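Enquirer: I've put the structures underneath this note.
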Structure I
Amino acid sequence: MVKYLLIENIRMNAFLLTRVLLQFQSEEDDLIEELSAVTRTPDGNLWVGSDEYLSLERLTPMGNNIYGGHKVFHLKDFIDLFDHDSEVDIEGLDYSDGYIWVTGSHSFKRNKTKGKKPKKDIENLSEIERDPNRYLIARIPVLNGELVKTCTHSVDEENPLTAASVKKVDQHNLLIETLAEDEHLGKFLTMNIPSKDNGFDIEGLAVKDHKIFLGLRGPVLRGWAIIIEIELENSAPGVLTFKDLGDGSYYRKHFLDLNGLGIRELCLNGDDLIILAGPTMDLEGAMQVFRLKNVLDYSHNSLWEQESDGLETLFNLPFTIGSDHAEGLALYLCLGYENALMIVYDSPNENRRPQDHSIFADVFRLP
């Protein structure tokens, strides 16, 4: 039995294929220290987001697993934000059919302690804030490596690609309005539970055309992680609304046994959904990668145990206390593998920083 467990543990360990150097041109270290999302477009460019920024960052392949030529695109230049100051808390990026898609966390936050005055720190822990820009799900057309407000569709010339975001409602958006009465999620929204307290927190995004999968870091309900599925359609210039999924509902919920972990990022691999999972609360813990099979075929709410044929554990990520928190996920061509998996990290270990404003991402073999 012990021998079997050792073999199984070895099989589950991640196989690192290579590392990719990401070179930024930024005067601040905050960007590379807080990468939270990554996606790759067909032209080979990488697009990354940080949870502290109001912009998307484009990196161009330079050869030898190096990406540079950093260019910044400010979201306010393409879509209508609530304001130009509060953070979006970018937690998910994906590319589909000519668009870069981006989601904010849609979460509340509890103030941090400063570590200087205990009395003030205790007061800070009682304060909960909301940044309206966090309530963002948006698409922006990509043309020749540039983000644009509108452009002609390469296949359907009568329906141009246009930048748009989910309809705003008060100081949030239609997603929050729709989920407010949900039997599983509603109370987490109406009670203003912060993200790091197992509150509502979107950290995963995967897109196929206008079908959207949103992975929740929290809440995790008695060990079950949640993916919300929606489909979007145009309702007005620059505005997206929910499409009826055919059964009178505007969203579906998929519950997954991820060993009690919440979802940190998603990406589609054909019809399958690759899931990066990690701790829900603000704590150090192991992270794992899972596969949910044939996700595009689901037509109802679903629940998936690991013993089922639909959900499988792929591998465990290396675990370092205090650093290398895996956040971003994207398919990547590497060493003959068409579907290797690139991962970028928040709070990266110093060993990932060979020079100023540069950081190593990992590329793992995808079983």
Structure II
Amino acid sequence: MEHKRYAIKKDDTLESIALEHKIDVEDLLNFHNANASITQQFFGSTIPIHINEIILPVHSEKKSQNLSDTINFEQKARYRCEQINTSKVDGKTVHFVEQKFQYLLLQSLENRIAHVKLEEHLYNFNPAVLNLSFEFISKTEFIKNNVLCSLSESNGRVQEVLNKNEIQSEWEKFRDEDFEKSKFIQKLQQTNTKAVEDLKGLGDKQFSVDYKLAEEEYRRNLFYFCCFDSFLVKKTENILPEDFPFMSTIVPPVIVPLEFKYDKISEENGILKLRKVGTVKLNPELVSEIEKKYDEIHKPNIKYSFTEYKLEFRTRIEYNTEEKIIETADVFIMEQIADNIDNTCEFHLKKLENYVPSEDEKYERAQI
């Protein structure tokens, strides 16, 4: 059988390498040991510190279907989330969006692997005309949020999407079979065919296996932001301030750097309560970029000149230290160009108490 050499990356484990390349862990060990020198042998399931590459078989389709069954997901939960976004211009509400989500989360901290699946997505827009566009967006969210990912050993966040090929295939199936059946696309087709093609091109890019920002977009999603964090892999007192790239909702695609600091509120009866507060790291060059984008996007309608940029971002989390799973989370974000425009986001997450994932759903997860 043909083989190739794979360079070990930071935070790699045998399980994550096997998942990425669709190989059974035991087969991976046996194949490597059979094709490597004695000094490169594995004895046990841990990657020895002196090994910087591993030998992989090129073809392993036979085992790929049942590969995910090798992961024992110790943490299993369903969550319901509510997200409310409000936009105001000169103090008057111009947009109001309410979204509700239900997610399935299967997680193995031992293997640093998680599977997230969006099961329900409800939404309500004001003005109501925007509901039509979001009917289309929602369909792509279901494709994107059926994801198998590895988690970083250093900060617990999404490290790598392991099923990019499957996600890309689902997008291509939707694009070819159902894209033009969307009422939003049909209406857009009547007035702007170029915009329709642009949307297809954007989807091809964002769902491509080569899309470099895929992991970053998951980390910015508020569900992933709350569930996957440093408290999964570190004690609170050992968590240092961390940088977070916030994509502006007022002047996109400007990235505003934040520094998050963690504060333990309390820990009793197996529940750890944490607070995360972000501090904006502005500099003259960034403020100038924000002002330029404000003048381009908003000033023609608002008329008032740029004033001051403000951003408030805080999170409160309840983490079950015995079950090693999030119980509740609340996020508050307010971004402003002072007195001109402000966007507010409230996000609330709670674990459903009366649910245990079944073996059938575990099997369904294995097929992604």
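Enquirer: Figure out for me which of the structures I, II the number -9000 belongs to, where helix-only ellipticity at 222 nm (-39500 (n - 2.57) for each DSSP H run of 4 or more, over all residues; to 500) was derived from the coordinates.
Expert: The value was obtained from structure II.
Enquirer: In terms of distance in nm of label points 7 Å out along Cα→Cβ at positions 29 and 197, which of structures I, II is highest?
Expert: Checked I, II; max of distance in nm of label points 7 Å out along Cα→Cβ at positions 29 and 197 sits with II.
Enquirer: Still on this model: So if we calculate mean count of other Cβ atoms within 10 Å over residues 189-196 for every structure here (I, II), which label has the highest result?
Expert: Looking at the calculated values, the largest one is I.
Enquirer: Have a look at I, II and say which one yields 18.7, 62 for Rg and Dmax of the Cα atoms in Å, for residues 85-172 alone, as calculated.
Expert: Derived from I, not from the others.
Enquirer: Here Kirkwood radius over Cα pairs in Å has been calculated and equals 22.9, so which of I, II was it run on?
Expert: Checking each candidate, the match is II.
Throughout, read-outs are computed from the coordinates displayed, never taken from laboratory work. Owing to the predicted nature of the structure, the values given are computational and were not obtained by experimental measurement. Cβ atoms are built from the backbone, for glycine too; each structure is taken alone.
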